[in-house]
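Since every read-out is calculated from the coordinates, none of them should be taken as a lab result. The shown structure was predicted, so the numbers you read here are calculated from the model rather than taken from an experiment. Cβ atoms are built from the backbone, for glycine too; each structure is taken alone.
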Structure I
Amino acid sequence: MTVYAIYTSKGGAGKTTSAVHLAWTSALRGVSTLLWDLDAQGASSYFLRHEGGTEVSARKLVAGKKDWADEVRPTAIGGLSLIPCDHSFRHWDTLLLEQSRGKKLLAEWLKPLREQFGVILLDCPPGLTLLSEALFRAADVLVVPVVPSALGFRTWEQVRGFVGDLEKQAPRLAPFLSMVDRRKATHRELESQPGEGFLRTSVPLLADIERTLDQTQARMWRRSAQVSQIYGRLWDEIIAGG
């Protein structure tokens with residue numbers, strides 16, 4: 001069982017969109033999949049039509065008074081489960097700081113979930129924080145969407161440096177280009193040579209990608225063939241090790 005953390009230190013890179021599409025891809029292939037929405041903005045929970053929260057405070061969960069496994073919810077996609085976001089998640093860093101084992105807690109919480117699911121994806125909040133470090137220690141693979149721009153590559157270098165400073169058990173890095181606007185010459189150039197370690201598959205800036213997730217309940221989960229192929233190739237590379 002593998003834990004994939006979808007993470008970027010800066011918002012606006014298509015992180016949550018990719019997290020939901022990759023989780024969807026995994027589930028459609030018959031793998032029991034869990035998407036854990038750790039981002040206080042709750043976009044994954046919104047896209048998966050679950051905005052009710054975890055129903056218990058993050059403080060009780062962090063203190064061990066509740067079990068995260070009890071917060072797993074089904075979704076409209078067969079084989080895909082969700083731990084929804086709760087507004088109390090905005091206090092992650094404070095709550096982890098109060099615990100002597102704050103940096104190791106997430107890995108401990110994931111242990112029973114690892115036994116229950118074939119794949120776990122974590123939709124992580126942006127920023128370099130205490131929670132980020134806990135995520136890096138807990139995940140097997142860190143999937144990083146990178147916008148093809150100077151700022152996008154700068155944030156990628158920050159993430160790579162931060163992970164490189166971990167004492168041990170650093171996750172495997174799987175960066176890929178996201179929101180590629182092929183009308184722009186700079187985007188096309190960077191897509192042709194993204195840099196060492198990048199996955200070959202990039203995610204273009206397509207209306208269909210967002211439109212799929214914005215559909216009503218009656219029409220949801222009907223991706224275009226193009227979108228399915230993009231995330232299928234990306235997921236193949238991620239699980240194969242790049």
Structure II
Amino acid sequence: MVDQHIVRQFDEELDEMRATIAQMGGMVEQQMANAIMAIGRRDEVMAKRCQEADAEIDAMEDKVEALTLRMLALRQPVALDLRAILAALKIAHNLERMGDYAKNVAKRASALAQLPEVGPINGIVRMGRLTHGIIKDVLDAYSEPNVDKAVTAWTRDQEIDQMYNSLFRELLTYMMEDPRNITACTHLLFVAKNIERIGDHATNIAETLYFQEKGTRLEGLRPKGDRTSYAVVEPPEADEAI
């Protein structure tokens with residue numbers, strides 16, 4: 001009877017841990033959506049609201065950490081249960097970092113609202129929506145759990161990188177063509193990089209979920225397409241710039 005009681009308590013604690021991760025993930029997903037919306041709509045009020053949400057996400061990470069450490073100390077879990085607890089710690093950290101990057105996007109949204117709009121902002125919004133969709137898929141995969149869905153989301157990180165490469169070159173071109181675009185485009189470059197990093201953390205979660213369920217690492221190199229370190233954009237010819 002005592003053993004059954006202990007098992008039931010442990011199951012309840014695991015359920016609470018998973019529910020907390022799901023709640024935290026939902027908050028990050030909403031924060032990301034609001035940050036992108038603030039960029040597209042040039043909405044300072046929404047941008048500020050998005051920044052304020054970060055403190056709650058940080059508090060949720062602390063809650064997950066406390067829950068998992070308590071279970072490790074008192075329950076001494078093994079096998080799948082142990083992997084689930086360790087995965088929760090890693091996933092909570094990735095979600096917290098994603099929230100930080102979303103907050104950074106919102107900060108740039110506030111600055112961009114004060115500047116003339118530039119063309120590439122639409123590409124930024126598309127990149128943000130793509131990344132938001134991948135976040136949703138990864139979180140759904142965790143809640144179900146569904147390893148196949150997690151692997152599919154993992155492979156889509158390359159799509160984000162390809163959009164980032166394209167935007168990087170486009171923004172540099174806008175800055176070279178008209179120095180008046182430099183300030184806005186610089187903000188957008190930081191926004192694009194933050195979105196790309198959010199995508200990286202989403203794929204981290206997919207890898208963690210795979211390990212949680214399978215007990216092995218996801219095989220193969222992570223599909224990466226970021227080539228901005230090697231990007232060269234030629235300035236316009238002198239007669240074209242006149």
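Please state which of the structures I, II yields 20.8, 87 when Rg and Dmax of the Cα atoms in Å is computed from it. Before the final figure, lay out each step's value.
On the way: I: 17.1, 54; II: 20.8, 87.
Corresponding structure: II.
Which one of I, II has helix-only ellipticity at 222 nm (-39500 (n - 2.57) for each DSSP H run of 4 or more, over all residues; to 500), as calculated from the coordinates, equal to -28000?
Values: I: -12000; II: -28000.
Clearly, the read-out refers to II.
Out of I, II, which has the highest value for distance in nm of label points 7 Å out along Cα→Cβ at positions 113 and 145? Display every interim value, and only then the final one.
Working: I: 1.9; II: 4.0.
Structure II gives the largest value of distance in nm of label points 7 Å out along Cα→Cβ at positions 113 and 145 among I, II.
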